[in-house]
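Each reported figure results from applying straightforward, stated rules to the coordinates on display, with no laboratory input. Not measured: the values here are computed from a predicted model. Cβ atoms are built from the backbone, for glycine too; each structure is taken alone.
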Structure I
Amino acid sequence: MKYQHILVALELSEESQVLLERASYMAKQHDAHVSFVHIDGSHGEIYPDLVDIHQDPEQTPLHKETMDQLHEFEKSFELPLKHFFVGTGDLADKLEATIGDNGIDLLICGHHHDFWSRIISYSKHLIHKSPVDILVVPINP
């Protein structure tokens, strides 16, 4: 299968660089578009819709420090981005519409191999809700 549009689910940590490297590799192999998504789940659902900060850089749906970190991910990525979706709430709950509306056919996310991830796995939740293929990249602590 040849992927055409890859969505990378980012966390606000340096560990997300592993996901960026994998997305870059996959995009080059498939000549695919790449988009990023970051959902801040710490404050609940403040904004019901995702904002594309790549298309509208003046939008700042999250704290300035968070937005600065997200822009650093974009700057460090070697390929052009199609979209950079940002929002609040639960990523899994917003996946179907975001994927369908934007022609995404591969989701890349990370999975930590630590104590807490054995108890609460966000990757499992994404897997159950995703309508497209998922590449789950192990992230070691």
Structure II
Amino acid sequence: MLFRNCAGGVVFFEDKVLLLKNEKDEWVLPKGVIRNGNLSRDVALSRVKEETGVNAEIVSPIGETCYEFYSITRQRPVCNEIIWYLMTASNDQCVLNEELGFKEVGFYPIDEAIEKITYSQDKSLVSLSYRKYKDLINSEFVV
């Protein structure tokens, strides 16, 4: 089995979260493989930018997920371990990166996003991240 360390972002703008539809018609979060000794936070930020055109800012680490799949191109099982970061964007402007195989990109209201997201781990991650995001936003306004 091929083990890959990855990093990604759960990016919010107001009450919306950033999602992508990939080449398999799966609704996913932006993420990528950590290579060449890069820091996970740098990979997460660069993948968000590369995949969606969004300049995001990291608010805090949010957790980790792990999933396995069979790679047809590699002809073997792959295990992705992903470090996730809670991020915010200053606007909701996105740029679809078709070269990476993405079909759609956008910020979606939380309820709609959770309905769209393909994998249950990602649904849970977005739900938990949104609660933390709202707590952080509300605490910033407390004097």
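What the table below lists for this structure:
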quantity	calculated
Identity of the structure behind -9000 (criterion: helix-only ellipticity at 222 nm (-39500 (n - 2.57) for each DSSP H run of 4 or more, over all residues; to 500), calculated), options I, II	II
Winner on distance in nm of label points 7 Å out along Cα→Cβ at positions 58 and 130 once structures I, II are ranked, highest first	I
Computed 56 for percent of Cα pairs over 16 Å apart, for residues 50-89 alone - originating structure among I, II	II
